[in-house]
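Each structure below is given as C-alpha cells.
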Structure I
Amino acid sequence: MINKRLLIKNLLSHNDENSFYDKKQKLSFSTKEGKAKFLKHICALSNSNPENNSYIVNGVEDEENKIIGVDFFDDSKIQNLINAYLKNPPKIEYDNVPFPTLPRYKVVGLVTIYPNNKVTSLLKNAWKYRKETIFYRRGSNSMPSYGNFELRNTNKETVEAIEKNARNNIELTLDGVFDFINNHKSEYNPQYKVFNEQFVLCWAGEKKIINGEEFFTRVDIELINEQVRLFFSSLDDVQISYNNKSFIITEYILLGIDKNETHYPLEKTIINFKANGQHDIVKEFLFIPPKLDIHIISRIYENCKSIIKKIVGDIALSVIEHDAILSLPTDCLICFLHGFIDAPEQLKKAKNFLKNLEDKTTYIKYKEAMRVVRKMNYN
C-alpha cells in the first residue's frame, strides 16, 4: 500500500509542478468556474499521463510549498462530475491526508488520476471552456490542444519511482498508530483495530448516551496503512459498529425548531476490508427530511432573510437577532428541506460574517448545513 502522506511529501520535495502533478492552495467545487478549472486539470493530467497515475495536491501554498491544509472533503460523488463533463473520463480518487503540523480539522487533499490510455476531452461546455476541447500539460500549465493530439508516455518511470519510495512499512504503521493515540485526548477514546491481519484502522470520538443509545461526536477515523482520514465530523452525532471484515459509521443530524430537536439518520458509510489486500467504501444515503408546519417555516424563512439582509448591509442586529445567529445555518437548512430552494444561496451571503465570529460553532454549523445540501442535491 502507498502511504499517502509520504507520497505527498515526495511529490512536493522531488519536483515542482510539472506534467504529472499539480498543486493548489484550494480547489473550489461550489462555483462553475471552480468546477471547470478542476475539470481542465483532470483532462490535461490524464492526457499527459496515459500509462501512469497523476496527482493534484490540494492545500499547499504555491510559492514556498508550505502545507496550509483545507477542510475535510467527503464528497463521494466527485467521480460523477468527471463522468458528466469528460469524454473518456479517467477514474479519480480524492483522499483526505492528515499532517501533524495541521490543526485536527485540516487535511491535505490528494486527487489521484488513474491512467486510461485514451484521449480525454470535454463532453460539453464548462464555464468558458468549449465542448470537445482537449487539454494537456506543458510543464506546470494545462493547455488547450489545437489540431490532432497524440498520447505520449513520458512520465511512467519517474512516477513509479516516486510511488515506490512512498510504500508503507511496519515502522510507518506503528508510528501512525502511536501518533493517532497520542494526538487525541483520553476523553475521545482513541483506539485501533486490525482487519484481515493487514489493515489498521484508528478512530476516536467523544462518547455520549442519548435515549439509552451510544453515540460519538467529534469523530475522527483514519486508515493508518495509507495515512488517510476516512471520516471527520465536528458536531454531528455518529454511531459506530464493526465486525471482522467491515467498519460501519452511521451519521445523524439534529434538526428541529425552538430546541424541539430530533436525530435524523443522514448517511451510512461501510468500509469493507478484503482478503486480497484491497478495501472499498460504500455509502448509503438514509436521510428522510422532517415535515414541519409550513406556516412556521415560512416565518423562519422570512426571519432568516431579514437577518442576512442586515448582515450584508452591515446594519446592527437587535439582541434577539444576534441570539438567532447561532441557529441561522440550521434554520436555512430546514427551510431548504421544505421547498425554499434559495435558502442555501441566501445563507452563503452570510458566510464571511459567520466565519469571522469569535465563537466558531456557528461557522461549523454553516459548513455542516452546506454539506447536507450538497448531499441532498446529489441524491
Structure II
Amino acid sequence: MKIGMVCYPSYGGSGVVATELGIHLANLGHEVHFITYDKPFRLIEFHENIFFHEVDVSNYPVFKYPPYILALANKIYEVARREGLQILHAHYAVPHTMAVHMAAQMLGDQVRTVTTLHGTDVTIMAEDQSLRDITEFSINQMDALTAVSEDLKQVALKSLSISAPIHMIHNFVNTAQYRKMPALCSRARLKVPEGQKLLIHISNFRTVKRIQDVMEIFRGVNAECPAHLMLVGDGPEMRTAYELTDRFNLRDRVHFMGKQDNVVALLSCSDLFLLPSEKESFGLAALEAMACEVPVIASITGGIPEVVEDGVSGALSEVGDTAKMIADAVAILSNPERHRAMAAAARHRATSAFEEQTIAAQYVTLYEALLSQV
C-alpha cells in the first residue's frame, strides 16, 4: 500500500504514534509518505520506504496569519497525485482532517481517508465554538475514524455529532526498543547517591499535566524516603517546576533534563513514573515507562485506567489527590519485593496488550478493508 501520514512533527503523543506507525508499516514493505511542516522528530534513520514532504507556507503581507491549512491541503493533493497514494491518514483532527478532506475532494476516488482522534482534538476543540462545526463536519467526511482509547471514543460520541462508527485502536509501544537497559544510564552521572530512589516525569509541560502536583508528590516522597526527580521535556509549565523546586528547597534533587530523544536510557534507571494529569486520552508516556519496567503513579482520568492496572502495574488516584499518590509511591518504593513485582507486571502489561506489531496490524486490516470497497 501507499500511505500518506499527516501529523504534527513535534513532541506529543499524536506525532509519536503517527511516526512509529509509519516506520512499522515501512518495515512491512508499505510505502509511507509523511506530509507536515517539519521532519517528525522520531524519524531519525533513513528507510527506503519512508518519504518526507515539507509543507511550505507563503507569508504574504495580506495575511495576518499564514494559511497553513490551505498549504497543507495542497501539498497532500500534490503528493497523493504524484505518488499514487491510496490511504490518507490524519493524526489529530485539527487541522489535519480538514486538509485531508479538501485534498480527497480534489483527488476523487483515488484515496480513502482515515482520522485518528488523539485527545485534545476532541476534548478541547469540541468546546471551541470557532472550530467545533468545521471539525465535526470534516470528521464526518472521513471513510474511517479511530480513537486511541475506549474513553476517548465515548467522549467523542458525546461531544460531537458523529455519524460513522469509531474504531478503538489503542496506542502501542515497540517493546524491543523500549525495554530496561541499565547500562545506558548511570545514576552516578546524575549525582543520585547509592540507595536513594529516582522518580521521573516526561511530558510537554502543559497545564493539563498538573506540574504542581508532580512537584508536590515528589516533595512528599522525598520527605519519607530520600529521592531524586528527573523532569524530561519542556513547555509552558516549566517555569512552575523551577519555582517550586526553589520554594521546596529541592534544587539539588531535581534534574531538568530538557527534551530528550532517547528516553529509554532515562527510564532504565528510574524507579517510578509520575503522571498526575488532569486529562490523558491514553497515556503513551506511561506505557513507554511500563515497557521499561517502571511502575506508574497516575490519575484516574481518560484512558489511563485502560493502560495502568491499579495495584498491579502501578497505582491510580483521583485527579488532585496528591496525598494518596504520595502514600502509594512511598509504599511501592519502600518495599523492594512489591516494587519488583510491579515492575515485572508493568513490562508484562506492555508486551501482552500494547505491542506495536499486534496493534499496527489493526490499522493494516482497516486500510485493507477500505481499499476493498473501491
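Match the computed value -10000 of helix-only ellipticity at 222 nm (-39500 (n - 2.57) for each DSSP H run of 4 or more, over all residues; to 500) to one of the structures I, II, and report its label. Intermediate values should be presented prior to the final figure.
Values: I: -10000; II: -12500.
It traces back to I.
Here volume of the Cα convex hull per residue in Å³ has been calculated and equals 144, so which of I, II was it run on?
Structure of origin is II.
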Matching 1.41 (Cα Rg over 2.2 N^0.38 Å, for residues 159-206 alone, computed) against labels I, II points to structure I
When distance in nm of label points 7 Å out along Cα→Cβ at positions 111 and 127 is calculated for structures I, II, the one with the largest value is II
Candidates I, II; distance in nm of label points 7 Å out along Cα→Cβ at positions 119 and 263 computed = 1.0; producing structure is II
Ranked by FRET efficiency 1/(1 + (r/R0)^6) of positions 95 and 255 (r between Cβ atoms, R0 = 30 Å, to 0.05), the structure on top of I, II with the greatest value is I
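Read-outs throughout are calculated quantities, based only on the coordinates presented, and are distinct from any laboratory measurement. Quantities reported herein were computed from a predicted structural model and do not represent experimental measurements. Cβ atoms are built from the backbone, for glycine too; each structure is taken alone.
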